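Structures for review follow.
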Structure P
Amino acid sequence: MNASPLSYWLASAPAFTGGAQGAVEGKADVAIIGGGFTGLSAALALARRGANVVLLEAGRVVGEASGRNGGQCNNGTAHDYGALSARFGQDIAKAYYRAHVDAVDLVERLVREEGIDCAFNRCGRVKLAAKPKHYEKLVRAHDLLAAEVDENVRLVPPERMAEEVGSDAFHGALIQTTSAQLHPARFGVGLAEAAARAGARIHEHAEVTGLDRLANGWRVTTPNGQVVADQVLVATGGAPVAAPFGFFRRRIVSVGSFIIATEPLENALTDRLLPNRRNYVTSKNIGNYFRLTADNRLIFGGRARFAISDPRSDLKSGRILEQTMGEIFPALKGVGIDHVWGGMVDLTADRLPRAGEQDGLFYSMGYSGHGVQMATYMGQMMARVMGGDKSANPWANLDWPSVPGHFGKPWFLPLVGLWYKWQDVIH
């Protein structure tokens, strides 16, 4: 496979031009650690309100998960709504679901208000039944969603699947019609430019190596200087972080997710395979997600291997994804693969986000595969929380115990992978 190891999104995004020059120094009302969607969205919201904001990013803005995902911006949670309702009760389940709906609306509003060129499109999300009995579950999910929380859902019975997907691999589908897609790296760079225009100081290549509590705030240290801030927001997600963030390392499990991007495909072929150009995700535990880009490439991803993303792992996973893509869409066997990359998805044990305040540090992370919309939303919500509006955090009442035996390196990933593979066999 002779393909670029760079994320297609990062390779096709403009450079960020509004970064702060010179040393990290001075004082700030808020220091934000992490330049992904959470940190950039929070920086924009805080700076708009007149706060003195400095954002510190270890690499390039949106260089990690925010620029390495599938480009889907979906309504609905990472969970079956019925399971959430059974665990928390109907009112809380509705609130969690609607937070995700509000998150997609927020992304659209920011794109419009800031004039961000990122091909935002309300295309709808299709969950594809990989087995006949999976469609039965989708029918039950549809009925509950339509009755309680979301009228924008509809079913596609098995006999009408050709209207949505040109493949014999699926047995019906559930569509959430108001979900969206976008170019995530273009969106992220647009957020960064907007935050810089609003007055936020954004330092790239400024890894945080020290964090010290002061009498009235924090001293944040980087190899390029220090800043003293009244408040700190930790928005690192599952990215590797230095010693000051051990609390979060024990509660976030970072799992590799891998993606390939094909060469541009002929319109006649994509019209036959994916006529409605939606977002797609399969119903297996170890499933796949895919969509077309504006220039007619197929972005095809999944947790091909339960492993950490690195160049060697990305390439191995890319070969698995290429094979799986050909099994689902035989017409794509042998097409050129232009990009193969991986990224880290930050998971919590129950796959619900976590946000709040810990020992004086504010944080938001653990979006569990729904970060495009939820990270953007929670950046804005945490800006409100840090301004005194505690009610803005929809996840405030969730406890967050550490993962037993987990101290940063997820040694147990192969065992988890075997478990999910077995579940896909028997269910």
Structure Q
Amino acid sequence: MTIADTTLGAREQALRGRADKVIPGGMYGHMAVRAFSGAHPQFTVSGAGARVKDADGREYLDLMCGWGPVVLGHRHPAVTAAIVDQLQRGDCLDGTAPVAVEYAELLVDTIPAADWALFCKNGTDATTTCVTTARAATGKRKVLVAHGAYHGAVPGFALRGAGVTEADQAHLVRYEYNDLASAEAAAAEAGDDLAAILVCPMRHDIKQDQELVDPAFARGLRALADRTGAVLILDDVRCGFRLDIGGSWEPLGVRPDLAAWSKAIANGQPLGAVTGTDALRDAVRSIYVTGSFWTGAVPLAAGLATLTELRKGEALPRMAQSGTRLREGLAAQAAAHGFAIAQTGPVQMPMLSFAGDTDFRQVTAWAEACVERGVYLHPWHNWFLSAAHTDAEIDAVLERTDEAFAALR
């Protein structure tokens, strides 16, 4: 049911051939499209608003948004202007650019659970810094993590892959997401050596329907951390600034001690952040984490511009409205074509699956039919909406997804 690679453009195929010679596997990481499709282009050369173009000039309505980082739309004018302005003055400098202070001040003013902020380059940096800080603060080692949860591509958290040893994860204790009893049992197993509880705002495990957090579970983890003296860490890397500008659990009234951020915070520029409470200020100062490019001025300027735009209050409601329009349209199309589907997770980060499709063949065929018609989405990873997804863009998506359902039938 996979469309052959021969349907891809000549430039795409030429680039793949060149990449195979100099990049292991041709491409690596989560964007290696051969792992999930024979029709998706590996290479994209430009983006504008809610659309991207591949190496052969084909245009796609983009429902992946760079796999999350693009929250305002590709090449957003205000963010682009900030990037160009800072680049003209310098990026990697001998000292930290003043924009770092401005951006940290705005983050602290925006996020209720933040008394301070520090910067890094990606989500793995951020989650690792959070755990290191928690261990420094408590003098303990064990960290509770949910089964199947992704918290970064380092041996201490990696879900799979050669080169990861049991010793790398010896101090992780697993619990089931949304199961407070299992978290309590994991805490009991950790005993007096419990440093932190690490949790995602929702369950977004790979190849699984998404699962929104049970508010009682979130409150229960907060109480468990308070009772045991553990640090509650919210991994807001994937969800941050799409569900709530103050933090994904802010609407629940549950505030973490530390939060990890990346993806959407700089609208596509490489940037991560950690925010935390005053109680952990000394602990984070005591650890040593760094990188040559962690305080690059251009991504920080992009972050400042992105948050400034988000604070205007238009982007998040637009994503919710567009996501609802998309979900309702897909549901009607599937029913009309005789397919039973599930749409899970928040509408701003949708995921679609077909009933009984345990080997993902059906959803993969549908996703390939979509990309052949100019809609770029993933068969078994959640998608992402941006503020550039207007009603008109969603209607254009739905016109093509309807054709994909018809082709699949």
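Assorted remarks:
- Computed -12000 for helix-only ellipticity at 222 nm (-39500 (n - 2.57) for each DSSP H run of 4 or more, over all residues; to 500) - originating structure among P, Q: Q
- Comparison of P, Q - label where FRET efficiency 1/(1 + (r/R0)^6) of positions 37 and 317 (r between Cβ atoms, R0 = 35 Å, to 0.05) is highest: P
- Per distance in nm of label points 7 Å out along Cα→Cβ at positions 213 and 253, the highest-valued of structures P, Q: P
- Which of P, Q yields 4.4 [distance in nm of label points 7 Å out along Cα→Cβ at positions 301 and 357, calculated]: Q
- Computed 18.4 for Kirkwood radius over Cα pairs in Å, for residues 197-348 alone - originating structure among P, Q: P
- Calculated for structures P, Q, distance in nm of label points 7 Å out along Cα→Cβ at positions 237 and 365 is largest in Q.
Values in this text are rule-based calculations from the coordinates and carry no lab data. Since this is a predicted model, take the numbers as computed values, not measurements. Cβ atoms are built from the backbone, for glycine too; each structure is taken alone.
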